[in-house]
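There are structures below to look over.
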Structure I
Amino acid sequence: MTDKTLDCSDIDRYLGKPMQPGRTRDPVAPNDIRRWAQGMHYPNRLHYDDDFALESRYGRLVAPQSFPVATDDGHGAAPCCVGTIPDSHLIFGGDEWWFHGPRIFAGDLVRNERVPLDYVVKETKFAGPTCFQRGDNVYYNDRGDKIATQRSTSIRYRADLAREMGSLQATDDPVWTREQIEELEARKFEYVQTLHDLGHGKRWWDDVSVGDALPVRIFGPHSIASFTTEWRAYLFTIWGSMHRRTDLDLEALGFTKDMAGHENDPVMERQNPELTDGAYYGPSRGHLFPEWARTIGMPRAYGYGASMGAWIIDYFAGWAGEWGRVLHSNAAYRGPAFSGDITIMTASIIDKRLDEQNRPIVQVDCKMANQLGTVLATAKAEIELPKK
């Protein structure tokens with residue numbers, strides 16, 4: 001009989017203790033911002049079109065509110081992936097964000113302080129005993145301004161139990177006809193048109209009501225190509241871009257030997273950098289190679305949890321417009337976006353009030369599902385809007 005225990009006891013000694021920070025080597029460049037908007041499939045001209053941005057309230061390109069995670073060296077997962085769990089793997093379970101006001105512009109140098117927070121073990125249908133581990137990331141610019149706080153949740157589990165419990169169904173991508181693709185592109189552009197319609201205008205708090213629906217946003221069909229585009233939007237995937245951690249040993253974390261590798265290894269990066277690239281080797285390659293996806297209990301290539309989190313924040317921020325902003329967002333990821341599927345994002349306003357700081361805010365409830373209605377993520381957010 002298979003031993004189904006999950007030993008998480010080593011995590012305790014790390015909780016509450018600061019880790020090595022995440023630090024980019026170079027200031028943010030305009031093309032870093034553009035690459036991020038493109039990689040996250042976010043066609044908001046404020047983040048890639050110089051002429052449009054020049055006419056905005058910022059007078060220049062500004063990074064999306066989702067951009068801080070692009071400056072981290074591991075999707076924000078570092079503080080929720082500490083301690084040895086033997087024969088384990090990791091996927092993302094959710095992200096909670098608080099935005100403190102300052103925005104990121106070209107020329108900013110961003111650093112990230114991080115502290116492991118807590119964990120709990122629950123029984124899941126996916127992999128039996130499963131560890132839900134949390135950790136905090138706090139992002140600052142080089143002037144000391146606090147930009148955002150990210151509380152990430154990782155899901156750490158035994159890959160052998162995930163395989164054994166029958167998660168490897170639907171291994172083939174669904175097939176879309178050309179006519180269906182054309183229809184999807186038309187529906188996707190309906191969302192883009194809402195960004196154009198708002199332009200530099202204000203979405204007034206006074207004019208929205210509880211029950212109002214946000215425009216439907218559609219992604220996909222996802223593919224290995226689209227997942228790769230997302231991966232390359234994260235700055236840490238570029239050779240030499242980060243002050244790499246020296247306290248990271250993926251095999252010591254308990255990752256199965258065939259998935260551990262040298263991802264983000266500063267010594268190996270100087271010797272053979274391709275071995276440090278998670279797109280090809282190491283724990284991240286399950287996203288882009290179906291064979292390795294199945295090794296860790298996934299049926300086929302799948303997207304990144306941090307990207308799903310960015311889609312959610314961008315969705316809220318794009319609706320709010322350049323005069324509004326996301327104050328807080330809390331997203332729970334129930335399952336990844338698989339290759340061949342589409343992702344459909346919907347949301348509605350569930351509350352409208354002046355908060356304790358007298359800011360005009362709305363609370364929004366969001367759901368992300370695929371074409372079969374399977375829920376991939378849920379989120380709630382508080383968004384500040386301008387008031388007449």
Structure II
Amino acid sequence: MDYTALKKDIIDHAKSLGIDKIGFTTADVFTEMKNHLIRQEKHGFQSGFEEKDIDKRVDPSLIFSKPRSIIAIALAYPSKMKDAPRSVRGARRGIFARASWGTDYHAVLRDRLSKLEAFIQERVPEARFRSMVDTGELVDRAVAERAGIGWSGKNCSVITPEYGSYVYLGEMITNLPFEPDEPMHDQCGSCNKCVDVCPTGALVQGGQLDSQKCIAFLTQTKDFLPDEYRAKLGNRIYGCDTCQTICPKNKGKDFHFHLEMEPDGEVAKPLLEPLLTISNREFKETYGHVSGSWRGKKPIQRNAIIALAHFKEESALSTLIEVMNEDVRPVMRGTAAWAIGKIGGEGVEEALLHQREQEKNEEVIQEIDKGIALLNK
């Protein structure tokens with residue numbers, strides 16, 4: 001088998017499949033990434049969503065028998081929303097991060113990887129594969145960097161010269177001995193903008209992220225959001241793009257190559273108040289196809305409440321009081337009570353005091369007290 005010719009054929013076919021960038025690397029252990037992950041774990045910077053076994057995250061041979069190479073792919077996604085609906089008083093809107101615009105990128109990349117596997121299998125029947133997106137064991141960023149897709153930026157995203165960091169990444173471990181491409185080296189230089197503007201200081205230093213402080217992580221948690229992060233959330237209901245939008249390498253980067261990735265403004269930038277009382281069925285029908293729905297409606301609803309408080313949206317008070325009084329979930333009741341106090345208005349103190357008398361959950365009572373304290377500031 002002429003693997004040089006096959007590699008060229010794969011690159012050409014990848015373009016016809018709508019794969020915007022492709023690279024090849026060895027299946028060697030990602031030693032530098034292992035050291036990084038050990039440091040992250042030592043400092044307690046992991047999110048908890050990752051594969052727990054660090055060795056599996058950096059050693060392809062632990063998850064695939066006799067690997068010979070890894071193929072990395074990247075698909076560019078839009079950074080701008082066409083005809084985005086406006087957020088106005090009385091009809092305030094939240095925002096999903098760009099990585100949750102359009103169809104869930106996991107499905108899109110798996111589709112491209114599956115088609116690429118079929119193409120290779122036709123030519124090499126004995127070929128074996130293990131494809132994954134970011135829910136797999138390997139660290140996408142490390143694979144993409146070593147395969148020459150881009151470099152690992154200070155914002156902890158892979159930055160490509162062509163598309164900036166607005167790319168989704170996937171990889172395919174194979175038993176085929178492809179010639180590796182040259183890794184791409186750092187081009188961030190002395191720029192430190194992403195670190196400087198991170199709303200919560202989650203970017204401890206260039207290339208090192210404290211996931212526990214990252215807004216993108218915090219928007220996916222299901223418990224009460226710690227007080228110190230509520231004001232930082234703004235109107236974000238899923239994810240955060242600040243370290244991408246500030247990046248000079250992303251200036252002017254906006255690509256609309258894939259129809260599946262085009263955002264529906266009413267989904268990507270939804271009205272906040274209707275989210276508070278949406279049913280499970282409605283949520284699944286409206287948001288089930290986007291990546292931001294993976295944790296269910298609870299984090300989205302909690303974040304929507306905080307966003308309404310951010311806007312001081314008095315028109316939402318009646319709905320917030322309904323949530324505080326009737327929602328069976330303590331996190332919703334408590335967050336609504338805090339938001340009611342934050343917004344303020346006629347009859348608000350009476351509503352909070354009344355619910356305090358009824359409430360049995362200690363955490364919710366604490367949030368009601370926070371709301372009352374906010375009124376008296």
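Hey, mean count of other Cβ atoms within 10 Å over residues 45-52 derived from one of I, II reads 17.4; which structure?
Working: I: 17.4; II: 14.2.
Among I, II, the structure yielding 17.4 for mean count of other Cβ atoms within 10 Å over residues 45-52 is I.
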Practice prompt. Could you figure out which one of I, II the value 13.6 for mean count of other Cβ atoms within 10 Å over residues 53-60 was computed from?
Written response: I
Worksheet item: Computing mean count of other Cβ atoms within 10 Å over residues 141-148 gives 15.6 for which of I, II?
Response: I
Worksheet, complete the sentence: Output 28 (percent of Cα pairs over 37 Å apart, calculated) maps, among I, II, to structure II
Worksheet item: Taking distance in nm of label points 7 Å out along Cα→Cβ at positions 5 and 325 for each of I, II, which is largest?
Response: II
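If helix-only ellipticity at 222 nm (-39500 (n - 2.57) for each DSSP H run of 4 or more, over all residues; to 500) is computed to be -12000, which of I, II is the source?
Among I, II, the structure yielding -12000 for helix-only ellipticity at 222 nm (-39500 (n - 2.57) for each DSSP H run of 4 or more, over all residues; to 500) is II.
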Fill in: Label whose coordinates, when mean count of other Cβ atoms within 10 Å over residues 173-180 is calculated, return 18.1 (choices I, II)
II
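I, II: which one has Cα extents along the principal axes in Å, for residues 93-268 alone, as calculated, at 57, 39, 32? Don't skip to the end; give the middle numbers.
Values: I: 53, 50, 36; II: 57, 39, 32.
The correct label is II.
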Item to complete: State the single structure among I, II that was used to calculate distance in nm of label points 7 Å out along Cα→Cβ at positions 37 and 221, giving 2.9.
Response: I
Worksheet, complete the sentence: For mean count of other Cβ atoms within 10 Å over residues 61-68, structure among I, II ranking highest is I
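No lab work stands behind these numbers, since they all come straight from the coordinates. Note that the structure is a prediction, hence the values are computed from the model and not measured. Cβ atoms are built from the backbone, for glycine too; each structure is taken alone.
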